[in-house]
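Below you'll find the structures, each written out as structure tokens.
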Structure 1
Amino acid sequence: MVFSLGIPPIAVADIKGYRDWVAAPRLPADCLDLGSRGEPNLEMLLKLKPDMIIGAYGYGLDEGPFTRIAPLHTVPFYDGTDTPYHQAEAETRKLGAKLGREDEAENLIRQAEVTISDARTKLAGRAGQPLAVVSIFDDRHVRVYGRGSLLQDVLDRLGLINAWTGKTDSWGFSTLGIEELVAVGEVRLVSLDPIPAHIRIRLEQSTLWANLPCVKAGNVTTIPPVWPFGGLAAAARFATLLAQT
């Protein structure tokens, strides 16, 4: 969000994870790695003397040590106060005000709307064709996104039908055994990268995977990484990638 508002952060926790799972916007090459998201390097933070620390707190990370280093701005995604997309818009405005980037925040909101609208036009011919969106972490389980997720909000804006209507957790996804994907039938299955290389090999050798109706029908598509728990940049990226498939 910070980078989308035109301010490159001086340091980010888990840069490798960001590049693997988020990908865009691309972080500047000189951005420093603070280590684990669960245990950022406080000593390095102290030496950097940041003007502000921005993070998604409230999910197990104690704010106390950070408030002693610099002013802290919390981005409370997925706290249940609104749908993820609407909350992303609200939090973009709050962060823009905090950073003196109000115009950039409004531009980001407008640009996300335009990008999703353009993608909707390109996908108009598929409006009646259900799909399911998953992340694959091992050869026996998938995470499938549904009600309450940012990705569902984007699908709604694109006029697309989510084939997965089952129960989801507070983050908007369900964790299923691969065999449970039988429930979505032959619909298009959209898988988010990255899929670990060794897992990809196991899937190719798995009869369980091979016998899924969507796999048999050749309806599996893999798209580049999108952070399902992100903000407007992630939402726009997801819409664009879907329109390109």
Structure 2
Amino acid sequence: MIINSTIETILNHRSIRKFKEEPLSKEQIELIVNSAQAASTSSFVQAYTIIGVKDKEKKRKLAEIAGNQSYVEHNGHFFVFCADLYRHELAAEMEGKDISKSIESTETFMVALIDAALASQNAVLAAESMGLGACYIGGIRNHLEDVQNVLKIPRRVLPLFGLAIGHPLDESSQKPRLPLSNIYHEEEYQQDIEHFKGELKQYNQEISMYYAERTNGNRRDTWTEQMSTMLQIPKRTYMREYLTKQGFGLD
């Protein structure tokens, strides 16, 4: 197996939730954003925007919105990745064309989500290659109208997730991933249920041991237990209404 420095960076990924109180330099921020922009984008649409947040009060408000996660407030720099069709509406206005049906379609909505996700992963890899740490923050979707007010976000723009980046205060342990054969299927979707469940049972043991080691035995839950408990109750059920309000279609 050929392992190079890029693959080492990818395979060494772990979420960092404690950062030094040391801001990123202007050069680091620009390199991270430039790396994000280098990601693939569907049909050159580039349907995303990144909002960088340095202001301490804004960070504090975003941390509160995200469920009082301290690392949203205390980091080197906080980025908010947004699906963005606002500039496309402006482009159509400049060209005297009506694109409302297209940008309100589910397909264009998905393009914007995928573009933003691809860009964000490039940003994380760039940050980690510089010795920085990162943590995705889905909690900003708890109250998107509040995020919209804090960041003055216009219609046709949807905040998707935050990304806390900074100098790690300590190195967290790496959480084991699902077995490769549970994730990667060749030629067609493999549906041997018993094999599938057998692998999940083995993975449950691995995850349970991981939690036990991290918590001195205080936590031993499994992956299937964690997922089924979490997904029993729908979250952020206001989302469809908010998407419509912001001009994103789900036709």
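Laboratory data are not the source of any read-out in this text; all were calculated from the coordinates shown. None of these values were measured; they are calculated from a predicted model. Cβ atoms are built from the backbone, for glycine too; each structure is taken alone.
Miscellaneous remarks
- Source structure of the calculated read-out (relative contact order in percent (Cα under 8 Å, 6 or more apart), 26) within 1, 2: 2.
- Origin of the derived value 1.07 (Cα Rg over 2.2 N^0.38 Å; candidates 1, 2): 1
- Label whose coordinates, when helix-only ellipticity at 222 nm (-39500 (n - 2.57) for each DSSP H run of 4 or more, over all residues; to 500) is calculated, return -14000 (choices 1, 2): 2
- Which of 1, 2 leads on distance in nm of label points 7 Å out along Cα→Cβ at positions 49 and 233, largest value: 2
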